[in-house]
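Colleague: In the part that follows, the structures are each spelled out as structure tokens.
Any read-out appearing in this document is the output of simple, stated calculations on the displayed coordinates, not a laboratory observation. In this text the structure is predicted, and so the values were computed from the model without any measurement. Cβ atoms are built from the backbone, for glycine too; each structure is taken alone.
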Structure 1
Amino acid sequence: MNELPVLAVTDLRKVYRGQPALAGVDLTIAPGEVVGLLGPNGAGKSTLTKIACGLVRPSGGRVEVLGEPAGSPPARAALGYLAELFRFPGWLTASELLRLHQRLAGSAGGGERRELLELVGLEDAADKRVEAMSKGMQQRLGIAQALVGSPRLLLLDEPTSALDPVGRRIVRQLLGEVRGRGVSVLLNSHLLSEVEMVCDRVAIISRGKVVRAGAAAELAGAGAVEVELESGRRVFAGATRDDAPRIVAELVAAGERIYQVEVRHHSLEDVYLDAVRGETG
């Protein structure tokens, strides 16, 4: 028997003042899966996330969290959310902030607070005020806040965009810890390299539609082998690094003089730009 998807989005539509923000989106997230949601500004990423949280009503279609309608009490209890531009009261300590969110979520216990602070590497900052924390510390505290109540689904909106490379690495490691606990993640991000490193699957959204979806490696494809010959440059599309020796041997046997061999790989950025260009061009 197949396990129930943690998030199921079916033919999701949203219209703002006559303008479609979402135009029939389908997306599922399995238990323990990290899915990256990519797209330009205004593509509909944040709208989809807010509908999943129950903050925005859809114009059509449906969103379910563990089989429950988005926005219903069981669905809200099953997810955690961290907005891109979150703001926490600066006068609260890390422990006080988590206690506040425990009360809001109907959760309780100092043990949970200690565990979450340890998970995000802030166990020594429990009594530190938010206003005295670095951006990276606040970001990690935000993820701890989103994990209050042991949610099954975590919705993160640009969690690494304002961080330096060290901070981004810490958040990547944290996402690995979260996945190890069986928590699913929907990650909105403009940093394609980050998505490529941490996500099991990627969905590219443009003009309110999912235009490409799949594992990053599958979307990128095999690339090509490019050979510079005396007679000019030849490209062997779809060829991989393992094909290069055979290609070179065949060309030499055919009397060609070879000056350079280059193995080209399509990146997630190439796929993204091609998909978005196809929708906006």
Structure 2
Amino acid sequence: MTKKILVGAHMSGAQSLHLAFDRGEEIGCTAMQIFTKSNRSWVDKPLTDEQIENFKNRWKTSSIESVITHASYLINIGSSKPDVEHKAVKALIDEVQRCQQLDIPYLVLHPGSHLGAGEEICIKQIARNLDKVFDACDGKTMILLETMAGQGTNIGNTFEQLAAIRSACEHKRKIGICLDTCHIFTAGYDLSTEENYKKIIKNFDDILGINHLKAIHLNDSKTACGSRVDRHESLGKGQIPLKIFELIMQDHRLNDIPKILETPDPEIYQHEIEILKNYSSK
């Protein structure tokens, strides 16, 4: 049986969301990530019936099997500022509802930043606000907490922090994880050797459960392990050896998980996707 390869990149939905499928197919995507609205705005116009129908119909005819969404970068449900927290929860509810309208199963979210209030308080607040979101949204879309680099007061740079958030949520079954290779590397998880890779994946499984890993961002890193500086780099041009990406593509436990490039040069996405597909077929 031929192994399923779910690999692609973050694609633009400019002009109309369904056009992301055309753009993805042109570069060989079998999976892709999109924004369903501007990633730099709190609110956007509601999706029209026509937009929803066009998106679903195009997906049915597409060679792209898996679609995931990334939430706006403005959203910080861990903010210690009440006005920001309120806007963030409202915006996240809107993002989940948009995914549900489009039948998109996963919404990737940066967990949040405590802005000085402290890690423990922030973790409890994030969990509480995730429950608020799912109390307002009864569909099938899951929120995937993304592993973070640990810049500033960001939460999510350790597997333990993400596990604590998920554990504190009443809606645990709607919370998954998105692992970003650049982020965990700069957070201090040393993806430099095959032995280290195996240890890190085992650590992830022990703390979070590999069954809760629903998406992977495949990004090289401009900065060193443990730098806590989030700067993505094209595959093979940064600090993470290409061997690590080969190991990920060949890890049978990860076969059904969409693997998405967020590397800085869209002009070479097609080349990077070909590299990853070749790794998978070895």
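Colleague: Upon calculation of helix-only ellipticity at 222 nm (-39500 (n - 2.57) for each DSSP H run of 4 or more, over all residues; to 500) from the atomic coordinates, which of the structures 1, 2 produces -12500?
Modeller: The structure behind it is 2.
Colleague: Of structures 1, 2, which gives 11.7 when Kirkwood radius over Cα pairs in Å, for residues 165-204 alone is computed from the coordinates?
Modeller: Going through each structure in turn, the value belongs to 2.
Colleague: Going by distance in nm of label points 7 Å out along Cα→Cβ at positions 181 and 245, which of structures 1, 2 comes out largest?
Modeller: Comparing 1, 2 by distance in nm of label points 7 Å out along Cα→Cβ at positions 181 and 245, the maximum is at 1.
Colleague: Which structure, out of 1, 2, was Rg and Dmax of the Cα atoms in Å derived from, given a value of 22.7, 77?
Modeller: Of the structures listed, the value fits 1.
Colleague: A follow-up question, please. With relative contact order in percent (Cα under 8 Å, 6 or more apart) computed per structure, which member of 1, 2 shows the largest figure?
Modeller: 1
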